[in-house]
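Trainee: Take a look at these structures.
All of the numbers you see were taken from the coordinates with simple rules; none came from a lab. Bear in mind the structure is a predicted one, so any value in this text is a computation, not a measurement. Cβ atoms are built from the backbone, for glycine too; each structure is taken alone.
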Structure P
Amino acid sequence: MRQRSLADWIGLAVMLVISLAAFYPFYSMMIMSTYESNELYTGIKLLPGSYLGENLKTLFSIDFLAFYKNSLIVALSTTVLGVLVSAAAGFAFGKYEFRFKKTLFVMVLVTMMIPMQFGIVAFVLEMRWLGWLNTLLPLIIPPAANAFGVFWMTQFARSTIPGEVLESARIDGCGETGLFFKIVLPFLRPAFVTLGLLFFLWSWNSFFVPLIVLSKDSLYTIPLGIRGLAGQFRADNAAQVLGLTLGTIPVLVFFSIFSKNLIEGLASSAVKG
């Protein structure tokens with residue numbers, strides 16, 4: 001085993017400093033959630049306080065578990081549906097030839113450049129016409145049609161899936177549906193997992209669309225529920241911080257489980273792109 005050089009130790013020290021700097025905001029958030037709101041502005045907190053129990057009582061008095069459940073339903077549903085739609089569209093654009101293919105793909109890319117706020121009025125009117133206002137459907141169905149997801153999967157499918165494999169499967173009698181689920185999805189697994197993590201993160205942190213389409217407290221997601229603490233309890237910042245801390249747990253769990261796949265997917269996309 002070779003001895004570490006000075007450059008190695010310097011690199012380790014730099015990585016340690018970067019890691020601590022990245023971890024400190026989350027640690028600070030956890031510590032701040034154990035203090036009373038008035039104490040948050042009296043200096044930097046490094047040790048836990050004694051007000052965690054009261055903050056938990058305040059947080060759960062607004063039915064925080066219901067908000068958590070709504071966020072999980074929306075995020076998981078959007079992730080599964082969005083990744084499947086993106087994979088199917090990406091496979092079609094990447095491996096099929098059909099009329100107006102390039103035009104349609106350019107139209108998909110153009111939608112990435114248009115801010116959502118430009119179409120929010122039409123979006124709300126459409127949701128009202130469909131009868132989806134004050135339901136979770138506007139948070140699940142429309143986000144599944146994601147232009148970035150289609151672009152990501154198209155690039156991956158175009159360079160990853162061998163045409164010979166598809167033709168062999170068709171010769172063996174495999175239909176297009178079976179071809180997609182049995183042949184295509186295994187090839188797309190790295191991109192599949194990476195895009196799924198992004199979908200989950202986008203959906204979990206979404207605030208603007210739920211604010212527009214939801215007015216029933218029972219349907220609120222975590223961002224909207226935490227915002228309610230500001231009006232109902234005179235801006236109880238400590239309880240809000242505690243809610244944010246608990247709200248980051250699913251994201252941390254997902255990233256810790258699938259971090260290897262995330263790195264693999266990003267690296268594969270960079271190499272193939």
Structure Q
Amino acid sequence: MKPFLLLLLFCSCLSIYSQDFNDIDLKEIPKEIEDINSLILKEPTADNYYLRGYYYYQIKNYPKAIADYDKAISLNPNNYKFYYSKGNTSIKIKNFKQAMDCYTKCISLNSTIAKAYFNRAYSKSMVNDAKGAIDDYSKSISVNPKYVQAYENRGMLKRQLNLHREAIQDFDKVIEINPEFTEAYQNRAFSKAILSINAKSDFDKVVSLSPEDPEAYYNRAIYFINFKIKGDYCSDLKKAKELHFDPAIELIDKYCKH
């Protein structure tokens with residue numbers, strides 16, 4: 001069996017959650033930092049350092065954000081939010097070991113935060129601990145059974161480990177919760193195809209949900225070609241080319257009559 005000529009990038013669907021604050025106008029942050037600097041001189045509390053850390057995080061000054069979170073933690077080591085936010089910031093600078101430690105501490109203080117398990121799972125996946133990540137995604141799901149992205153990410157990792165039947169079950173759950181989740185249909189289609197299960201309806205669904213995505217047409221064409229499925233794959237390849245997806249050009253020359 002020929003491999004797919006194109007797969008979705010593994011990390012393309014993985015995501016983490018940002019910190020839980022209301023939206024703020026970034027243009028106002030320098031003034032907010034000035035104000036909090038003055039406030040800290042009078043009231044150097046953990047919450048004030050934490051707030052300034054959040055402002056630094058928003059303007060992508062991650063080293064200063066972490067320094068402020070560390071100060072907040074030194075003043076109040078029992079607030080799970082401080083560790084959670086430091087973990088998020090650690091991911092931004094790709095310090096995944098530090099991030100995992102932060103989420104572990106967060107969870108030890110509050111075991112009901114599904115996002116902490118989720119983000120720790122993401123961090124584990126970034127250091128190639130797929131099995132550990134799957135375990136944490138399962139824990140996040142146990143806290144929040146409708147956690148769509150946790151099912152999706154867990155399914156992708158299972159697919160990476162060639163656990164395609166289990167992966168399909170996760171993608172099934174994503175689609176049950178959110179029938180418009182395009183990536184779940186795409187990922188389920190790949191796993192079905194590898195198991196020689198008819199995946200045409202899933203590839204069709206991806207095209208219907210993302211009609212302006214050239215990869216949707218390209219992947220469906222590759223499925224038709226590789227698995228000798230009857231279908232107008234040349235039209236799909238030409239549509240992908242029309243949408244400026246250059247890899248389709250070579251296949252049109254090879255498989256399609258002009």
Structure R
Amino acid sequence: MAGMSIAVCLPGSAAKRVDEAVAEAMAPFASDGVGSVERDVWDSYRICASLGLPVLAGHEGDPRLIADRPRWDGSLEPALPGECAGGPRGLIDFRDALRAEAADHAGRVWDRWQEVVSRHLAPDDESVFFYRHLAAGGTRDSYGTSREAADYRAQPAVRAWVDIAPELARPDIADHFSFGWDPVGIGQRSREEYAATYAFSLLPPRNVLTVSGWWYELGDAPLHGACHGPLECVHEPDFGMEHEGVQSYLLALPAETLLVNVHCHV
């Protein structure tokens with residue numbers, strides 16, 4: 001058996017009955033045949049601040065924050081400074097300023113790449129050269145020093161980007177902006193999609209149980225708590241399975257919506 005955490009989203013009206021509201025939201029996903037969905041998810045859980053939700057700076061003492069619940073032996077699990085077991089969405093830190101800076105910088109990166117491509121032949125993605133290398137009998141380990149890798153780097157647009165990228169490097173925002181990867185992918189998305197991807201990349205991936213009862217666990221199709229299984233479910237999911245969809249959902253929640261970090265034994 002293993003453990004996982006999920007952010008349970010509750011209406012703000014549940015603030016005075018958090019434990020009961022979490023239990024009601026979690027019940028359909030219980031194991032041992034108790035829950036209503038066909039895939040058993042958890043056999044025990046606890047509202048927990050460890051690996052929990054980051055508190056918005058300056059609000060660490062707000063009484064609306066949700067406290068860690070004791071373990072079976074009555075002890076509390078140590079939480080990192082600035083983390084809580086939950087609270088109103090408006091008190092949770094979604095790194096708004098840094099995300100805005102990342103989106104703005106990603107937009108500039110996208111614009112510069114378009115300038116490069118406009119002056120050169122459109123380059124092929126590095127995957128073209130990698131699979132050409134494999135087809136010639138090479139291996140993944142030998143690709144980096146292969147003729148195919150050199151051919152990829154010799155493309156005029158890629159060579160030009162090598163000179164430009166240091167001016168745009170911002171590893172202080174995100175590792176992505178160190179540019180140690182194939183730049184061709186920059187232009188494979190719209191400016192808006194590229195900017196959003198690297199704004200959302202600053203937020204950790206989370207499992208989420210939505211207000212309307214959808215269980216989103218990383219890597220699995222969402223489950224609706226009112227339905228036994230996906231074949232009979234007639235409900236429209238709140239969003240897709242992508243990291244961006246989860247984060248967009250959390251960011252769009254009203255400020256009074258409660259987010260509760262629940263650690264499950266699964």
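Trainee: Given a value of 22.6 for mean count of other Cβ atoms within 10 Å over residues 49-56, point me to the structure among P, Q, R it was derived from.
Mentor: Q
Trainee: Looking just at relative contact order in percent (Cα under 8 Å, 6 or more apart), which of the labels P, Q, R belongs to the structure with the highest value?
Mentor: Sorting by relative contact order in percent (Cα under 8 Å, 6 or more apart) in descending order puts R first.
Trainee: Given a value of 15.0 for mean count of other Cβ atoms within 10 Å over residues 73-80, calculated from one of P, Q, R, which structure does it belong to?
Mentor: Of the options listed, only Q reproduces it.
Trainee: Using mean projected area of the Cα convex hull in nm², single out the structure from P, Q, R with the greatest value.
Mentor: P
Trainee: Determine which structure produced the value 20.5 for mean count of other Cβ atoms within 10 Å over residues 153-160, calculated from the coordinates; the candidates are P, Q, R.
Mentor: Structure of origin is P.
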